[in-house]
Structure 1
């Protein structure tokens, strides 16, 4: 069998006014470059797709492997450039039996909207109606009618934080390979769930998701259901198709997929008022005060209103200002994405005294925080150049661009030992498991920013209504939200 594969992924935040540009996609690999990346060890969804198909003896044609840190809407130049690379390689492929892609499901393009629906429609136009298309998706996908119409199967992550990307890619590849080998078709149905929920309210090892995910597994234990997924949508994008969904893929029987998807959606809706923060959550001043009472350390406070992992700008310094005014010490704050301040630190060098105007105080201001400190380290924060500035008793990480705070080893590469601090304030949403492993305690700080957790503070103009929790106490009928 001959399968075309690829990955094009971004989570787009429409409240962040800075568009995601072509150069923000890193890696951005094409053709044989994709194969070179996949032949090295990795845990991405595309690695799972590639390993599963090649282990089962399928020939694969790579197209693209492109992803970017979540951010503002994707520019048309970036989207159409990468899309065209994927489509041209698909057109040149001979004797295609199937297509297996990893997409995010919440990539939104400025002036276009539903990127995945648009991309899948173009793929379908090239391969025709008979060639099966299966995709793995992030749990925070917004499944649309266009995606359901053009794909044969959509398979979602089942963990938040997302630690099953590889396994989900492998499951999508198995779904496609088994259907081709067994000479049967795939029937899919999606049922919308009119609600907005953040990842910080839906960690899968905690209630209510720990009661919902097993329902997917139970559905798949029935012989007719090949795949079942819950998608939660993405609350920081204001589009007319934003919602969660239940998606079921069956062997050929559309009616079975429809019935099972409605049943799963109805079960999910039973819990829709149960989603609350799964970590202690306070406004920042209260979170800081609470941290002082928690022992042993380090206490990790997630500055979740300015979370780059959900498209935040990562440069809002209100929390740092408060910490300096309170005289906080033995603390690390990071990272602030501020190219100009990073360049100043790099130019002045380690040991220098620098005066900086860091970030900005709020989303509505351009003025930053005037500080003076000592440059103590310069080096990489993962793949991003960064500097450390000691300001009073706080080590502040300043990065040249946005960088997700997911691994304490990246701090150690800057000669910082996270476990030696009493307090870590991280530009993050829910803590990555690698930070949870070293934290004595974890807290959420409900801070201002483009990933504000209070959805009522956001100016939604396009999301469909009614929508929970913007609207309360409305009736839900799964049949009215069916996409099949």
Structure 2
């Protein structure tokens, strides 16, 4: 075991769980045991909530311009420890080192946005009648929780913790049981940056802790990122307990490729979108719709896919179970009559035979009803469907229950606008394979990709992590009494 056993982080200290149950933390890169993680109990959560509640009065009363000084220092520490964090991220998640570097760079950008919050939450003031003023201000909620997934061990935690904490809340974070190591290192950096004890806490565990977070009366709001199936459960359970909830689910993102698309650029973007982070991202392209004759572009996509080599520029998928599930989808498509143009099944990496790798896979002549066309595969697989018209392509995109992202590849501006207006997705790309908005623009999908109001990052997140206080004041007695007072 390379690392010491994982511990919870409560009130500025790493502490043992009250539970004796543990789970092995295994690296997808080579199958080696990294650590053991505690499967915490509701008693552990109670201790974390108690610590957060104790820290909240002083932290929430600290002026926001002082609170964000912690995040200026935290940003510097992320930059200083970028290489170390990227290596840890790659080790526990399986993505390539370069992808992990990009993930930490995104953490830095997210933190940079949090430092700008004093300029965005100034509130409003207006003299609504002679001598009478109305004022609004953003007030923190209290203790909040964030449940994060395995696919971005550092970035998704930083979707929530800088904004929520800078806005005056105290946070409980529950990392994925598959990747618990990065969160602990982030906690150490936050403490080094001067974050008071109890403001940020980590509880490790499985479904028991997720349910306890949703039910706990001391937690005011819950954010979740994961599959749609679990997102629905979390949203329903948390709101049943009268909490705010924002739950991000899965996706089936469609790339519509028109005949006038630039072949080389399109092929590179499609291949990178479907294989980046081994396809384990909710913005990955997993379905492509070719409109008209796009055979030459498909050929180039296959050329680009063959340049992507497991263990070199393609990381591992998270587990043996994931590898088996992805390869099962490919087999089903082949049996149903689709054509496998590039086959990534049975991939191995020399010297890392216990790693869990799936090679890039391109499947053509997929029918809209096939499982590879409708279900989230979460692997480096692209399913290609064919239509004669843009409206037929849009009908396929709009019929899918998810709504994270959609992209179109074309050189026709009018056609691009036509698709932007009609695609049922919260994030749209034009000649962009992964249309993730950059800060301060917020991240969030539609339909069954998101449950709750608002988005999880950017300016939209302010409304989720705060409540609005309105005050009306009058000091001049000579104004008399009117309907305003």
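What follows is calculated from the coordinates using simple rules that are stated; it is not laboratory data. Keep in mind it's a predicted model, so treat the numbers as computed, not measured. Cβ atoms are built from the backbone, for glycine too; each structure is taken alone.
Data overview
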quantity: Of the structures 1, 2, the one that 21.4 was derived from, the read-out being Kirkwood radius over Cα pairs in Å, for residues 139-394 alone; calculated: 1
quantity: If Cα extents along the principal axes in Å, for residues 155-250 alone is computed and equals 37, 27, 21, the structure in 1, 2; calculated: 2
quantity: Which of 1, 2 leads on mean count of other Cβ atoms within 10 Å over residues 355-362, largest value; calculated: 2
quantity: Given 1.9 for distance in nm of label points 7 Å out along Cα→Cβ at positions 171 and 195, calculated: source structure among 1, 2; calculated: 1
quantity: Test item: helix-only ellipticity at 222 nm (-39500 (n - 2.57) for each DSSP H run of 4 or more, over all residues; to 500) calculated as -8500, pick one of 1, 2; calculated: 1
